[in-house]
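Structures given as structure tokens follow.
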Structure 1
Amino acid sequence: MVQGITTVANTIGNTPLVSLLGVDGVGGRNSAEILGKLEFMNPGGSIKDRVAKYISRQLAAKGIASDTLLIVAGPGNLAISLAMLGRRLLCLIPERTSTDRIYLLKAMGVTDIVRTLDGALPGSPEHPAEIAKRITRQHPAGIYVDEESGEWDLQACYEELASEILEQTDGKLDALVLGVDTGNAATHLSQALKTKLPSVQVVGVEPSNSAINGDGTKNPLAHRWLCEDIGRAYPPRALAPNSIDMWIQVSDQIAYSMARRLIRAGVFAGPSAGAAVAAAQMYARTSLHIQPDTRIAVILSDSARNYTTTLLSDEWMLGHDLMDTPMLDDLQHKQLEQYRAASIEDLQLPAAITVSETDSMQAAITLMAEHDFSQVPVTGPNRRLIGYLTLAAAQTLVDNGTAEPAQPVGKFMLRFDSRPTRGDHGSSIRKQYWLITPETPLSELSKFFEIHSVAFVTDPSRKFCLGIATKQDLITFLARRNTHQF
């Protein structure tokens, strides 16, 4: 291997430890030093990369080929890590898990994915272990990878992580805060750290309604939460007694809101990390042992990039009431209050200049160049808006010979249509049209510009193109209102 080039597996571990006191809601009056162990910076995006590496080593030591089917149950991070290391998988993933990890697994070539019931209790037919047993009977050569079974030796895996934390903190650590799911990380990290630092406190974090630290008498159907990767409807088998010195339950709203604050501070971690950081802040504010030099490390288990349709979606967060009051007020201001019910009509746009689909490419290029336009609306029969042409695309097509200057615009324009279809060099490309009229609120136009660069304003019947709006028009409007909230 060329010097300086390594394998993906060799990049697992040695993740950074960073201060979190700059995160909104973490610093301030709190005198404790709160540090985040960025496990989401492993190549597969989570702490499970470490587990997958050690499981893969043990499989290889047993002579088990990489194409042997592994049945893996869990929220998806371990499956992603094992797939990253070249393993063939059948995945059992709870319904609660967001679709983002499903898409990623499919992109990695994993097609056998079974959704399992949230909160299914051990021994029930719906529990992942029972489903896995049925599958292994159908695939006798398959191997069920159960982190809680004790079959896999993960002690060295977490001793390695504990050594990193001790080295990065120079052996000065007062508390470790981490979310708990299988119990392996909590058990082994607690043992490894307490061997070196007997006084260190290990704080376990679980969602509200989780039953890891409960008596098991609560109705299983009541065990419902949205925060992924932590919590159980029953105590996990791999969690050793006395591994956790203190338990803190965190609501979904607090977990997701803190995760958003982490993202704003440049720490791209997921909801379970938000729960862990919020718990660390609660611990720092309420513990009687906190001194000005207290140092708390927090495990930030996985990446926010696993939650594009949930954590990173304002609409999903609003729909599930996961934004706390300050965050909700800020979003409402940005989406509504800064525009004060203004519509596109208030932008005072100049009248649109259009070309016909029968006009030549050269005529369209000349028109855009003369008026300093970057795009021009294209009309069809009865002057109805049917699409648009950009100057950059038109000039490139003519310059490289794909389009002749005398050919009609309609052959190369981007055509609006309700049916998105593929195009080629010889035909127009279709694009779904979003109706925008002078009455469209600027708050909706702002959301439109999150995806698109230009808006074509028409009458409600889309018969006439009345104007062209860009994000710069919004910025100019807000500047006229003496606000810097773009």
Structure 2
Amino acid sequence: MKRFNIFSIVLLALIWGGCSVSKDLSLPENLAPRMFRNTAPTDSSSIGDLPFKQFISDLTVQNLIDTALVKNYDMQIALKNIDAAEVLFKQSKLGYLPELKLQVAASSSRPSDNSLNGLSLNQFTGSTHIEDYSANLGVFWEADIWGKIRNQKAGALASFLQTEEARKAVQTRLVANVAQGYYNLLMLDAQLEIAKKNLRLNDSTLRIIHLQFDAGQVTSLAIQQAEAQQLNAAQLIPRLEQSVTLQENALSVLIGTLPQAINRDSRLDKMVIPQDLKAGFPSALLSRRPDIKSAELALDVANARVGVAKASLYPSLVITASGGVNSFKASNWFNVPASLFGLVSGGITQPIFQRGQLKSSLELAKIDREKTVIAFRQSVLNAVGEVSDELTKVEKLKAQYSIAEKRAQTLQQASKNASLLFKSGMANYLEVITAQGNLLQSELELATIKTEQLNAVVGLYRSLGGR
């Protein structure tokens, strides 16, 4: 009869095991707009679907990114986080199994001779102390009646998948940062070359002005102004050299190596700006962006925590069993079957009053779940905003570069004409100095805009979830 009762409790627990006491909260729908601002996509294809080696064709950048993906410490930490989450997930899958413990114990106690225990012990056994020797195997199993263990497993799985999305986010950011760091390095190289070329041009002008001063054609003011213009170009050189070294150091740290010179096989003016930059539909971001996927998985974790908190309010069924050998004499400890014993018990526990802790935990879990939904909405909004920003940059920088390029070409011709006219006495030194100064600034600005274009393209790739 007792065995039948125990089996009945276990069977009832298994029937209740499929019950759920918590209703999951679903993700909000229709958050993404039909299209990005000022765009009209014709199909769903997007550069975000391309691996970085197909999108970034420069071999030097590819090699730097490959090194960063292996040696960058943020990436290594992200991989370790995945390992840790995997361990926790594997542990959660064992939640349905019972706990098993082996215990071996020996004890000896001596009651007072004037106590009831002492008098009884001496009367019946003729001994003044009690010995007890035990070895047993115990089993503890809690039935998953309300889905507590199932929710713990689901939460562990979502947390594990979150770490994978975190790794993807690190990789996406790493690809963009390495590429943009390299493009900035090419810009500094180009600007350093421009500054040196302008300095040589100023040296030539200054020599002519010295000759004119010796011939009495100009005053010392002309020499002073020409020297000031020359020093302005000369000052740029150490400043740009400093920036080159700092950028190399930053890029070295990014790829996980000690600060060192970065090999550069490219020139800024040889870099080609991709033209066909398809963004696709905004709805695709929800499945491509790792930060959005992570926010989606965070809701799964929050739903699981609500389920666990709510299940804690309901009765829990615990089955325990133990068996082994027990004796009050060491000589008879393992005398089988006389020393064998066994115990099976089952109990249902219903929390009644715990000073509001369980209800507070449930309410806090629900609030956290609502915060997770808000965070998901925010992640979608941020993603759409980032893509719109980068699309605007790509479009407007293209127009800026076209204008800046025409301006630089005009000033190059103006500087040549000013030099020729100055040598023939048809232009004064101020016109030459002004033309050279304007040319220097326009060429530096042209290099800056070209780099901003390259960075905007990479930024668009990153914002679309490319990796």
Structure 3
Amino acid sequence: MIDTWAQLAYLAAAVCFVLALKGLSSPKTARTGNLLGAAAALGAMIVTFIAYELDNLPWIIGAIVVGCAIGIPAARRVAMTAMPQLVALFNGVGGGAAALVASLELSGAETVFPLAAAVLTVPVGSIAFSGSVVTFLKLQELITTRPVTPPAGPTLFGASLVAALVLAVFLYAGDGESAWLAAVLGLVALIVGVLLVLPVGGADVPIVISLLNAATGIAVAAGGYVLGNALLLIGGTLVGASGTILTRLMAQAMGRSISSILFGAFRGGSTAGGGAVSERPVRSAGADDVAIMLNYAQKVMIVPGYGLAVAQAQHTIHELAELLEGRGIEVSYAIHPVAGRMPGHMNVLLAEANVPYEQLLEMDTANGQLRNTDVALVVGANDVVNPAARDSPGSPIYGMPILDVDQAQAVVFLKRSMRPGFAGIENELLYNPRTTLFFGDAKDSLTGLVTAVKAL
């Protein structure tokens, strides 16, 4: 009877997970969705403690205490710019945990499908773990964000992948009884994960995080099948499915295929960052001149990018927007799907500064309004407004949907320097006669702009 109530509680938690995902689809309901998902997970854990007699209870409680002691301060203190790194680490930990649980359950999986699921989980979880660690190192710039292609990289990756498959077959054939074989399989899979992510350029790392997140979901779902836990099975399936869909959508937003993202460096086609800086003249201005342009506009559209996040200038840009609105100027924000480093990164950043949700325009809506915009204020974005994605078939970002900022009546570009973005190519928008460059750190420039507008 207790088990029946526990399974019903797990089912209720699974329904809450679905509702949480639905809530996360909109900035207005994202906070509620996140809290609902967290509450469901906590409730399911409490039910487990109540309904079942758990072995090694002191170790379990100790692990929870240690995890909370590490996770809570890390989540509270992490800067919004570092949120993708935190997501990568959390995802990696989930994959690693699934692989460890599966390796411990191998010998107890007596039937065909549970054994196959356990054997599958070991390499998939290990790849998700090591790959996520590499994505963290790249995003944190502890290693280079450029693609790293080891000597004979494709051969080495292919050999490691084949070795993992062969080891998995032998482990399955031996009924999962060989602990050393499971350990070797996990180790080889860790190598596969590293070799999979190293050749990926910095601009594509967020897409790989999403792909690895889907892999972790698959590993957790398979682990749920092995353990006979419906909640893990449903939750893992949700993560795997949503991660796969998100990966596909992000790749489309970047105008790239998954294969070119993962293996483009071997063909010389991956975005690498860097690139030469042109010596062509540009038109630049200071805070006073830009303030005058904004003051005489009727409609201003702000285009935030990762530079805004790095400078932690979201509160300053909101202050500027409120000043302009107080003078009867219509202000909105154009949000590219991959602005920042993760989908929704800009939405969360601006929500932190209390920017009204109604002012956040998705790309298609923003593009429909840019023709009637007097001033497009680009803050820290580059590749997502580069016309080469639309007009230059030979460009590495050709085909990537962009914000058509060049269609505005005037463009003000806030940049630290003339260096190109992650794609490593020049942005012709910088040399457009209607473009004015305002050089400097985004927060300092916006602070000066706020002061100049107030003085008018």
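Summary table below
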item: With helix-only ellipticity at 222 nm (-39500 (n - 2.57) for each DSSP H run of 4 or more, over all residues; to 500) derived as -22500, matching label from 1, 2, 3; result: 2
item: Structures 1, 2, 3, by distance in nm of label points 7 Å out along Cα→Cβ at positions 201 and 289: label with the highest value; result: 2
item: Origin of the value 2.4, where distance in nm of label points 7 Å out along Cα→Cβ at positions 249 and 385 was derived from one of 1, 2, 3; result: 3
item: Label whose coordinates, when Rg and Dmax of the Cα atoms in Å is calculated, return 38.7, 138 (choices 1, 2, 3); result: 2
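Read-outs: derived from the displayed coordinates by stated rules, not from any lab. Owing to the predicted nature of the structure, the values given are computational and were not obtained by experimental measurement. Cβ atoms are built from the backbone, for glycine too; each structure is taken alone.
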